[in-house]
Every structure is written in C-alpha cells, then in structure tokens.
Structure I
Amino acid sequence: MRLVTLAGPPACGKTSVLLRTCAALREAGVSCAVLKFDCLLTRDAEAYAAAGIPATAALAGGLCPDHFFATNLEEAFAWAQGTGAECCVIETAGLCNRCSPHLRGALALCVVDNLMGIDAPEKIGPMLRLADLVLVTKGDLVSQAEREVYRHRIRQMNNRAVIRHVNGLTGQGCRELAAVLSRAPQVETVTDMRLRFAMPAAVCSYCLSETRIGSRYQKGNVKKVKFGGPGAGQTEVVDGD
C-alpha cells in the first residue's frame, strides 16, 4: 500500500480536503482507506462511510494522542491492508501542535489554514516543519497579500516542503493532491519504520491519574519553571527529576 500521514490543528479542514481527495482518487481508479486518530470525539468515520470510503476511527481518550497513534500503528496498517485499498491515509489531529506523526519513508502532509494567525506556523512543531507537503485552507477568506505573507511564514519554518492552497468545500486543488497521493511511496509494513521526530515526553504523576496539585505529588518526567520578578520577560525552565 501507499502510506500517507496527514496532520494539522483541529478544524483546519483536514477531513473536508481528504474527502474530496479520496473521491478524486476513486475516479482515477485508486482505492483508498482512511484511519482517523483523535482524542475524545469524532464523527469523521461516518462522513467517510457516507462517501463510500472504508474508514475507521480510534479515540485516545485520556492518553496522549501521539503516543496512542504510535502504539497502534501496526494494527491500523493491518486493518487498512485488510480492506484491499491501494492507498492508506492516516489522519491525526495536532492537538498540542507538538505532534510528530510523520514517518520516514512515507508521504507526510500538514494542513493549516489562513485564519490561524500570522504567527501560527512558528508555533506549530514537527508536523509542519518535517512535512513534505503543506496544504493551506480557507485562503478564500483572506486577501492575496495575507496569503502571500502566510506562505512566507510557512516557508521560514519549512524550506523544503511544497506549499499548495486547497479548498475542501469547493474541491480546489484536491485533484492535484490526489495525483500526488497516487504516487506516494509504497510500504510493505510499518514495523521497524521510524518517526521523523521524537514524541513529546510523558510519564509523570499526572499521566498516572494524579489530580492533586503540589510538588510533593509530582514524580517522573517533570519540568519546572523558574519565574523571575515582574517584567522579567521569558522565564527559565529547570528540568525536574
């Protein structure tokens, strides 16, 4: 199967773009299966099913969605293989902007939108900086000058990615995106593949359901901040034990 990872902040238009793109793939004779990793709630699998696209959703619940994604990737890939699809797209929400769902050897897409704010590309982590293709949505809601400035900000964060404007409502750019997905690298198995960047650190007392506030309740991977006086500017981060 051809394997594609697609990530981006919530409500940026990932599912709308992917629905249009999968429809274009189907018209070109390429079958597609979609896996959606989310946190608490998603109805995206129903939207894909209504469009005749094999899809399933997995909810992380109280777990870090990125760690949940990595620990279930083999099973997810096996499910997609079982559908007989030629292309597997894994859609994951960038809930903390620090997500790293992209794999070495697989096509990596990141979706952002023009309404996120001019500094948004700088705040988004590896899912944008290590993407092969950055898709910008909602460009019809801003001026051409704003689109150009936003594109420049993306280029500052990722100087190698291809940047394209798409529209999941009208389908603009989705046929071209489908052509790119149809030529994505083929993958036999995800076992032993590597992430492009390390996951966010975890395993502290709050990961283990601690609810009390206070240093004496904080164990494991803890990072403490040393706050200065008023007007001190940026604070200093002190690693805990």
Structure II
Amino acid sequence: MRNAITIPFNHEEMLVVTNDNSGAIGMKEADKVHVPYEMVGYYSFRVAVMECMASGAEPISVVIQNFCGEDAWKGLVQGIKKGLTELLMEDVAITGSTESNFSLTQSAVGLQVLGKKLKIRSEEEKFYLENVALIGLPLVGEEVLSQKKDIAPLSIFRDLNNLQDVFVWPVGSKGVLSEIEKMAPMFRDKVNVSGEIDLKKSGGPSTSFLVTYSKEKENQIRTIAGTYYHKL
C-alpha cells in the first residue's frame, strides 16, 4: 500500500515513514531545472507528506538530507514551512543534515516525513469503489512552473483526506494509470485513457491525487475540489 513503511510504535500506535528525493533541480549551474530551493523543499515535502497523510497518519516530524550546500538550507526549510502552513500543521518539527565537506555539481535533496496513526486505522481501511476522480493534473519539470493553476492545493488534499468514507492516493512519477492499478485495479478498464488527460505521464511532485468515494459523497467532493476535480 502506497510508498510508506509502517512500524509498530506502541500498543496503540504505528510509526509511518514516507520519503521523497530530487536531483538536478535547484540553483546550481549544472542543474536541469533551475528553481529556488524554497520550491525544491516545498515540492519534496509535498510528495512525502501526502503519502504520509494518505496512509492515515498524522505528520510529526520532517527530516532533510541536503546535498545542495549550506546556503540552500534556509530555502529548503522555508519551502517545508510553506507546506506545513497550508496544512495547518505549523508545529511539526523540522530537522536534518547538510553535506558541507564536499560540493556536488548538481543539487540533490532527500526528505522524510515521520507520522503516527492508530493501529485500528490500519485494520479498518477499505476503499469505496463506486467512483474515482483525479484532483489536479499530473505535471513534471517545467510544467510545474508554467501550469501552477492545475496543481491541486495541499489544503484541498487535507480537506478531502479528512472526510469519512473517502480515500486519497497521491499520483507519482509512474502516472495516474499506474496508481489506479495499485489503488483500485477494478477501475483499470473503466478509465478513458484516450481522453484529454494523459494518464500515463509522470505525476512529478504529486501535483495531483486520486480520490475514491461513494456516490453520496460526489457533490461534497466536487464542492471542495472545485475546478481541480476531474471525473475519471
């Protein structure tokens, strides 16, 4: 299930670990995509925290592995704090380490989100398979800069994830169709792969996510998601 490791923590809770990494994205001359480190931190955090929350966990800490140099640290942290603010989770602790002995020619960042959830949650999870929709669009590389209006806000992800009988699943680098096959394979032959949305392209830094729900929830989900809603 998802890209999360779940570890027994005590008699009642589970520790959940999710992660993301990025390479050649930043402010170094040899980087393939040149963006501020605040943006690098924000989108790496976005991937890991969405995975964490989608698994049913509450984020408690963020850990950064910074190979971009000491000057990048402040921007990375600012990006993470931006994401935490959107999620109304400003109290989540941030820590990590910077490689300062050697300088790399390209930017590289690893990031983990630690979360916790009740054991009963992991036992009771199930998917409501009457409907599936895509919130936001799968974007990668320069598209993340040029099509910001198509990126699903973290606030919408938070609100949908908090609904009862609704389940979310972030779209990663293997694309929407691959995630559907893992999340709800019975939808594989029902989805229109020749439509306007390319369901096979990379979802980049989880700019979109899937949501499954019962038909009674559709109006509520459409209201929350607004123009980011795409029925599959």
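Any read-out appearing in this document is the output of simple, stated calculations on the displayed coordinates, not a laboratory observation. These numbers were taken from a predicted model, which means no experiment stands behind them. Cβ atoms are built from the backbone, for glycine too; each structure is taken alone.
Structure above, values below:
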| quantity | calculated |
| --- | --- |
| Distance in nm of label points 7 Å out along Cα→Cβ at positions 4 and 204 - structure with the largest value, from I, II | I |
| With FRET efficiency 1/(1 + (r/R0)^6) of positions 12 and 196 (r between Cβ atoms, R0 = 41 Å, to 0.05) derived as 0.35, matching label from I, II | II |
| Of the structures I, II, the one that 2.0 was derived from, the read-out being distance in nm of label points 7 Å out along Cα→Cβ at positions 116 and 132 | I |
| Structure from which 1.4 was derived, distance in nm of label points 7 Å out along Cα→Cβ at positions 60 and 220, options I, II | I |
| Which entry (I, II) yields the derived value 19.3, 63 for Rg and Dmax of the Cα atoms in Å | I |
| Read-out Cα extents along the principal axes in Å, for residues 68-107 alone, computed value 36, 16, 11, structure in I, II | II |
